Structure 1
Amino acid sequence: MQGFELRPHHILCIGFFRGMGYSPEFTANMERITEMLRSGETQIRLTLSGDVLCGSCPHSSGNSCGTKAGRYDRTVLSLCGLDEGDILQWRQLREIAERNIIGCGRLSEVCGDCQWFGICGSSQ
């Protein structure tokens, strides 16, 4: 079974991904990861540092992110009752996020100030 690390807020980003991103490299990587997750069961280990998407992000510098990602991550963990280091199947994570954030209209609490929120928020 394949698996990788993922920042908690990226559970939401992947679910709302529409083929746009910070750069062509980031978008191509996001498409690859999204397709991999849709094609089968994938184990995800939640991390508060750089993950499989961060390496291709122009805002990332090693394990550090120049954005509000840390706050987004902590809010997702709190709302979903998860902890850094938890390992779950991708489908389980999506269900938890749907039940605790998306389905109850709490997306703006997580990332309402994100530049992409207009795309994600309009999908709710």
Structure 2
Amino acid sequence: MLIQWSPDLSVGNKKIDQEHQRWIEILNGFYEGLKSGEPKERLHELILEMLNYTRYHFKSEEEYMTSVSYPGLGEHKAIHQKYVDKISVFYEKITSGKMILSIEVTNFLKSWLIDHIKGVDQQYADFVEKQ
């Protein structure tokens, strides 16, 4: 397992926390697939699932931030877009054979996810808590 959900990753919103947990499950599945030597086609499916889920989750999170009138929404959306772009580039390079799936890619995804939840997402959680 690459990442384990823990209470310090909670943003205080059940739906968003469940989405973050699902995101972690997808990343862990990708990591386990790499470690066990699954066929590259299956790994391509997993990274596509991660890309699609990331888009879904970011849309959901942005709708939540809109509903609570979070003042940092614009900046947060820009950060989301950069991450989607990065995963899209990974996916394109991997499926075209220009990049090899590796633990390095997985570690980037892990670090970004943890840093994003504990950093940027915690900002809107703190905002909501103060309201």
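Quick note: the coordinates plus some simple rules give every number you see, no bench work behind them. These figures come from a predicted structure and were not determined experimentally. Cβ atoms are built from the backbone, for glycine too; each structure is taken alone.
Couple of notes before you dig in:
- Identity of the structure behind 31, 10, 8 (criterion: semi-axes √(5λ) of the Cα gyration tensor in Å, for residues 30-85 alone, calculated), options 1, 2: 2
- Among 1, 2, structure where relative contact order in percent (Cα under 8 Å, 6 or more apart) as derived comes to 35: 2
- Origin of the value 0.25, where FRET efficiency 1/(1 + (r/R0)^6) of positions 70 and 102 (r between Cβ atoms, R0 = 30 Å, to 0.05) was derived from one of 1, 2: 2
- Origin of the derived value 18, 18, 15 (semi-axes √(5λ) of the Cα gyration tensor in Å; candidates 1, 2): 1
- Origin of the value -25000, where helix-only ellipticity at 222 nm (-39500 (n - 2.57) for each DSSP H run of 4 or more, over all residues; to 500) was derived from one of 1, 2: 2
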